[in-house]
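Down below are the structures I want you to see.
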Structure P
């Protein structure tokens, strides 16, 4: 019960956050405009590069907001800024609608590699045990948070299945690449990413250990 209460203030804060209207774009137009995005984000928004996010199935309004932030230099990425600067609002809405209409792909199970080459069998066994532990930690963090370190539960804003919350402008995160999630949370933790209207994600990530970030990212990457 206490763990559930820990998540409530976060959920309430997000509900009161001003939201963006859902983007009203043209899917067909968005598909043709997405040709410039294929090399990094895949032909249907399912990036094959684990450090680049999948866009498939993302809420259109969230995608539009990120593109606007890249264009306005509110979110720092020279690569994305160079692309977004040439997009007008309708193009952003079309891209958002197209990617929202796509289905996000499943991920292969995470893999842990070891530097110990002396006993490969023992290393593989240890890696499997560590992966099992991390997946368990990640699942618990997602559902319950960490009462001791006051890390709020992810489920409060991103939903029981990682589907996000459209009215409150919280992104879908299920089946996202673990490597990208690790980078995103680390950027929040270090204050590198600064385009959110509040500091909630920064406050959460700053309280998380590197192992917790890895664990919850692994768990989210396998959510469907």
Structure Q
């Protein structure tokens, strides 16, 4: 897909500034990822993005709107691996979750972007004025956890997860581990350490014999 080129506001009698909107958004995303919403000032943003204040407002509206767009961009790009692994029907459910934790350790420690996850630890403590931002992050985290639960329900339907598994609780546990891995990565933990934590988390996999079902388990939908 070709980059979206945007014309910013005119500066005096000169020509309007022109910039690649996707590239600029990516710079903002990584800055928010590194510093968080409150830790990123407006001046930090326009400096990192390389655009004027007027171009910023014309193209992105506000800092809050930019942050919401940046988090969605993160999910569509840097976070795409998460949903890709869980939605891969070529692997059994337990293998999918093992792969998920291995990929989490790798992705959270890559050198080409800030460590950890932009969504996992974002806006956990915000003042009342930023409640709308916190709610967006809570919704993103709930959707990720819900995707885990859906894969577990599919596993019961496919016969590779025990029928008596508490899928919501297991998904909540795996989600908590993933958020813990994000925190560990931000604190400088190695990839090897995160990988081992993921392996230990898989010991919570439900014991018991799975039973292939003739009809699928009814989905509860998005969390």
Structure R
């Protein structure tokens, strides 16, 4: 009789499934990228997932975020995500951190407890701090670059930060990390030029951020089962 892990085991083998069951991953940011990344990790069978975000679901999130439904507007993204993961895989241990990761709140999450970190934060100060802290503790991290004002989902890929170009966020991150002695980092990015902004609000669409989140999850899973 087939079970939750049956189809995954056909691809990764029983040893791979066991590695995922014993893995601990922290997902920082549960927006259009992070919510999809967290779900893919849960469906793959990762045994412990930490979900970190302070935001509550807003109606404007519904066009792209997994946690956003008309029925979840106003609810904490972490609690919505935790409930969903529990419904997908009750064996997954979910740790909820309803906070904005910033230098002043960083000590509330012990990064050394995790085998991998998914950086889905869009605040540059927080992103830099998280990456540097993970590197300091020798915890692998993959970072999401810009998804806003983009339409070409096929252009996204995973590569080293040093190989990126065109992406404005990657350019800033590359410069700032180099100042801190960090030159190599796996990132999800695309070489599509962002559409010219018509307002201060960043444009988004249903099919772009999820691609980034799923690519991140795929990279993390591949590293965990090595």
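Computed from the coordinates by the stated procedures, all read-outs in this text should not be read as laboratory data. Because the structure is a prediction, the values reported are computed rather than measured. Cβ atoms are built from the backbone, for glycine too; each structure is taken alone.
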Out of P, Q, R, which structure matches 1.34 when Cα Rg over 2.2 N^0.38 Å, for residues 68-107 alone is calculated? P
One of P, Q, R was used to calculate helix-only ellipticity at 222 nm (-39500 (n - 2.57) for each DSSP H run of 4 or more, over all residues; to 500), giving -11500; which? R
Assign the value 16.1, calculated as mean count of other Cβ atoms within 10 Å over residues 28-35, to the correct structure from P, Q, R. P
If Rg and Dmax of the Cα atoms in Å comes out at 16.8, 55 when worked out from the coordinates, which of P, Q, R was used? R
Looking at structures P, Q, R, which one was FRET efficiency 1/(1 + (r/R0)^6) of positions 52 and 148 (r between Cβ atoms, R0 = 35 Å, to 0.05) calculated from, given that it came out as 0.25? Q
